[in-house]
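Down below are the structures I want you to see.
Rule-based calculations on the coordinates, nothing more; no lab input. None of these values were measured; they are calculated from a predicted model. Cβ atoms are built from the backbone, for glycine too; each structure is taken alone.
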Structure 1
Amino acid sequence: MAFGPIEILATIMIVVGIVKLITFIVNPKGLINFAKKFYAKPVTISVIAFILAIVVLYYLIQAGMTIVQIFAVAIFISLVMITKMAMYAQGIIKQIKIKEFWKKQWFLVIFWVVLLIWAIKELFFA
């Protein structure tokens, strides 16, 4: 079976998920220490993650997925993430300062607006 872009992306996710799960079971403190080091430079990580997100979006679109299908999957992933993050949300929310939030998040907000407009256009006007 030849792997296309979607199968390759799924394989990457499977491998990362298995490694993370095994690490969490065997050495949870090691996983936390890795996370601390990984997120030590949040701007760098954000830029790299954003670039990778654009690359993945490109390959998903090239593989024949529509932005509407991608949004449908995004809601599933969002709900799974909420089940995990709900335990930590109050602590995170207490630390957010609105002016600082906008200074750090303006680009991502604009990106989401573009994606939302694209999805609305495809869903209701295509």
Structure 2
Amino acid sequence: MNDIAELETRISSAMARIGRAVEATSAGDGAQAEDLERLQQAAEAAMSEAESIRARAEGSEAEAVRLKALLEAETGEVARLQESLASTTALKDRQQERISGLEDELGAVSELRRADRAELDALIAALEPLVKEQTDA
């Protein structure tokens, strides 16, 4: 943006010098006056172009500010999502630990059940001849 302002200043100075030269030579040679007139038109065209560039630069600055605000909002959203992900991951880890603990408990209960079943089978096997003896008598 500073380059554009500097360009505008230089063009304005050049136009002022051209204007003074045109006024000083308006009584003089016609060819010089035509050259100066063309130079003044070229300077005015350059000034118009500089104004157009400055307007586009201002528009670009506004767009940059808008995009920066969007980036900041997105950065905040990313941070929030990262926190959510960390929280969800921690919850998943705790649930996985609980599941492992429950699986261990299930294994222990299943082992007790098998031991109880084996003990019951042994008792049934021991009682079976007595029951059969009772029924036969």
Structure 3
Amino acid sequence: MASLSELDPELVPWANQLVGEASARGYSPRVTSTVRTHGEQARLYRRFVAGTWPYPVAPPGQSAHEYGWAFDMVTEPFDALAELGALWESWGGTYGGSRDRVHFELPGASASSETSSPDTETSSLLRPQAH
């Protein structure tokens, strides 16, 4: 299992909160990807282009994962991801939706990663949702 502690420090508490919420709802969450090296991103991208990887993958250098701004998570049942994605968005985050159902990121992270360096700032998630 990938470690949420490797993510950007701003994202860590929110990612932990989402995983905790998924567990509390009985969805058996498993974080499958957090920070990726350029080489890991390149390998995944090649697999995606070849049709052997089921989820969308950004080209190397353009992935929010390379900057620690995104994580992927699966749940049991898998369909629970839509509910968790809606929750994530209510907190201000960006969810991959039907195109990339396992992907959660800081707002603006994908756009920033396409044109930036790891020092670029993204928008803050800091909008707690009252329960």
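Some points to look at:
- Structure from which 15.2, 41 was derived, Rg and Dmax of the Cα atoms in Å, for residues 40-103 alone, options 1, 2, 3: 1
- Which entry (1, 2, 3) yields the derived value -36500 for helix-only ellipticity at 222 nm (-39500 (n - 2.57) for each DSSP H run of 4 or more, over all residues; to 500): 2
- Read-out mean count of other Cβ atoms within 10 Å over residues 64-71, computed value 24.4, structure in 1, 2, 3: 3
- For 4.0 (distance in nm of label points 7 Å out along Cα→Cβ at positions 48 and 72, calculated) the corresponding structure among 1, 2, 3: 2
- Per Rg/Rh (Cα atoms, Kirkwood Rh), the highest-valued of structures 1, 2, 3: 2
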